[in-house]
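Engineer: There are structures below to look over.
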Structure I
Amino acid sequence: MDLARDAAIGAPTWAHLDTLRLGKWGEYFTKMAFVRAGLDVYSPEVDDRAIDFLVRIPDNSGDPGTSPRYLEIQVKSVRAAKPGYTFMRKRHFPIRADTLLALVHLAEGVEAVLYLIPSLVWRNPVWPFTSPDYEGKKSEPEHGIWIKPETFPKLEPYLFPNVLPQLIAGTWPREM
């Protein structure tokens, strides 16, 4: 693999990245998407709550008494060539309007695709979303998502460019 050549011709490559680097790349990519949209991003000094970063959305109502909104973002990066499952522990990913999953989809030769999925979808999950409790088992309860080729058409409503204007306007996400 010639990374310099691939970078010069604009063909993104992801296969050479290990899991940690892929995850970190996804976090930075997601942060920069919010910064590019003109929003403030804050990173925690300690990552013991599975919050990768916070996003501050200013109040645009003109009412000086209204506070900005803050969103808790957890980032997961997935490879297109690797079907699987990704999850967030329920104790760190509560179902509420200000908790969101940023899912970064990476396919060889294609730019990254960012989905912003509100935790509210796990209130009544429908495939590809799951919410097992694992009662009587060692695994902790989790909210998950199956990653397969047929998953991504179902995620189109959550494409970052589609939800961003509503997110900034304060009309998304809504209680489901």
Structure II
Amino acid sequence: MVVEKDYAAPGKPGYVVRAEEGRRVLSTMRWGFPTRKPRKRPAREGELPFLYDWWTNARNMQSNMWKPWLMKAEHRCLVPFTRFSEPKATADRKAPGDTNWWFNVEDQAVPCFAGLWKVDQDHNRVYAFCTTEPNPLVAPKHPKAMPVILLAEDQERWLTAPVEEALTMLNAYPSQLMSVA
């Protein structure tokens, strides 16, 4: 599989695999669960009176922000990717434009993040991916969290399993199966 776009940005479309009537459907959804925030200045003509914050990472699964969507298997999704990035600290940057650490999954042609999706009143379908404690490869670069990368054999289970089983999949990917560029 080849992905045309090589970078996803919050609030912009990204690819998602979801279950629908027993089939797997690849579609695009907007990345991030939006929340409204007031503008710092009055809205100009044609502007909304508020702005959106895009919650792209589902971290605390007990939070009311994520729990309703985790509980229902039909609102879980796979977020295919080729590689993912975390921002570099200024001291680690070697040249202008060298702003990210890039991580690869070595044992899967098309790895997937564990994701959640919903229909939003203003943006149709939106998604976020789940995060967890970082593994030993990611932790020195980004100690706060890393995306939940599903083992290939867990991808189908993520879309169908009861919530108790789905929760057991929210772990860091084995660092020996990854590399950093």
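A short reminder: the numbers here are calculations on the coordinates, not readings from a lab. Small disclaimer: the values here were computed from a predicted structure and weren't measured. Cβ atoms are built from the backbone, for glycine too; each structure is taken alone.
Engineer: Quick one: helix-only ellipticity at 222 nm (-39500 (n - 2.57) for each DSSP H run of 4 or more, over all residues; to 500) came out at -6500 when computed from one of I, II, so which one is it?
Structural biologist: Source structure for this number: I.
Engineer: Let me ask something else about it. Out of I, II, choose the structure whose coordinates give FRET efficiency 1/(1 + (r/R0)^6) of positions 96 and 168 (r between Cβ atoms, R0 = 30 Å, to 0.05) equal to 0.10 when calculated.
Structural biologist: The correct label is II.
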